[in-house]
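Got some structures for you, see below.
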Structure 1
Amino acid sequence: MKNVEIKAKCFDPEKAERILLENGADYKGLDYQLDTYFNVKNGRLKLRTGNIEKSLIYYNRPNQKGPKRSTFNLYKSVNLEELKPLLESSLGIMVEVKKRRKIFFLDYVKFHIDEVEGLGSFVEIEAGNLEIERTVDELRNLCEYYMKLLEVKEENLVNISYSDMLMDR
């Protein structure tokens with residue numbers, strides 16, 4: 001699977017939420033998430049546990065600012081928590097990220113307004129669709145459109161993951 005995504009520092013989460021809702025976004029709810037990143041040679045492997053989203057995710061994306069392509073594999077199960085001891089003992093935990101995430105959708109674009117423990121507030125835009133094949137250019141254009149709508153400034157774009165930010169502190 002693929003998507004094009006951005007992450008940016010967000011200094012006014014309430015305004016971002018208001019813009020999304022004024023433009024017809026479907027609010028899915030508030031999720032309290034714990035992302036446990038495991039040591040792997042390539043890409044990233046994280047176990048996400050939350051009250052809305054729960055999955056084991058392997059992904060690969062470049063560390064660059066602005067819209068970037070990400071490829072990923074997603075595994076969902078009701079018993080994901082049972083995997084953590086196995087993954088921890090075989091791979092070791094790299095870092096854990098705790099966040100409060102508001103989830104929104106507009107068409108096939110997913111938006112997150114995150115409050116990350118120890119890092120602050122961020123907005124993420126993920127353009128992709130599992131049912132309809134889109135080109136990377138189409139997804140990048142859509143991502144750029146929503147960056148303008150949400151008034152995401154170039155200087156606020158983040159090129160690394162929350163896990164990298166926490167480990168760099």
Structure 2
Amino acid sequence: MTVNKAPYVRMFIFLVVVVMLFFASTREFLKITFFLGIPFLLFYVLMSRQIRYSLWWFTCGILVLGVIGLYGYMLVQLPQRVEVREIIREGGTLVAEGKYDQAIEAYQRLEELGQTEKMEEKINLARQEQQAAWQLEEARQKLVQGDQEAARQIIANIEPGTRAAVEARDLRKRLEL
């Protein structure tokens with residue numbers, strides 16, 4: 001009795017593809033391939049439907065070559081883009097956990113990749129979050145000491161748009177009751 005192994009091979013390949021989707025580099029590669037594959041196919045099909053060596057045929061050919069060149073350029077930049085996203089994600093996680101100094105250290109690695117503007121932006125956001133968290137903690141201490149007016153003033157100075165601002169808004173509502 002013979003066993004047909006084809007379904008098992010297909011299932012194995014399917015599982016490998018699904019597991020690969022958990023990696024950022026695979027997702028970035030697929031995104032680039034799909035986004036540039038669609039115009040490539042469009043221009044290639046248009047080129048194949050034109051009279052050979054006509055103006056439209058050359059135009060579509062140049063566009064096909066342009067898409068291929070852009071695809072190559074994007075693939076060369078892929079490792080750096082993936083690393084930048086990983087650093088930003090790591091820093092964001094650290095900020096959410098309240099580990100601001102570690103987040104700033106993580107963001108400083110962006111400078112090695114030539115992303116100084118993005119590094120400065122992310123470090124400034126982390127410092128704003130850190131300052132807001134300090135202010136919120138100070139306001140809580142003032143409340144414990146019974147100084148509600150000082151707590152209100154501190155809460156009013158917390159930078160809007162930070163995580164601490166959300167908690168400060170809830171604390172302000174409790175003070176108003």
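For the structures shown (1, 2), mean count of other Cβ atoms within 10 Å over residues 42-49 is largest in 1.
Which one of 1, 2 has distance in nm of label points 7 Å out along Cα→Cβ at positions 34 and 58, as calculated from the coordinates, equal to 2.4? Structure 1 accounts for this read-out. Among candidates 1, 2, the computation of distance in nm of label points 7 Å out along Cα→Cβ at positions 74 and 146 that gave 1.3 used structure 1.
For which of the structures 1, 2 does the calculation of helix-only ellipticity at 222 nm (-39500 (n - 2.57) for each DSSP H run of 4 or more, over all residues; to 500) return -7000? Working through the options, I get structure 1.
Given a value of 16.1 for mean count of other Cβ atoms within 10 Å over residues 50-57, point me to the structure among 1, 2 it was derived from. Considering all the candidates, the number was obtained from 1. A value of 22 was derived for percent of Cα pairs over 27 Å apart; which structure in 1, 2 was it taken from? Structure of origin is 1.
When Cα extents along the principal axes in Å, for residues 10-105 alone is computed across structures 1, 2, the figure 46, 31, 22 traces back to 1.
Once relative contact order in percent (Cα under 8 Å, 6 or more apart) is computed for every structure in 1, 2, the highest value turns out to be that of 1.
Read the figures in this text as sums done on the coordinates, not as results from a lab. Here the structure is a predicted model, which means the values were calculated and not measured. Cβ atoms are built from the backbone, for glycine too; each structure is taken alone.
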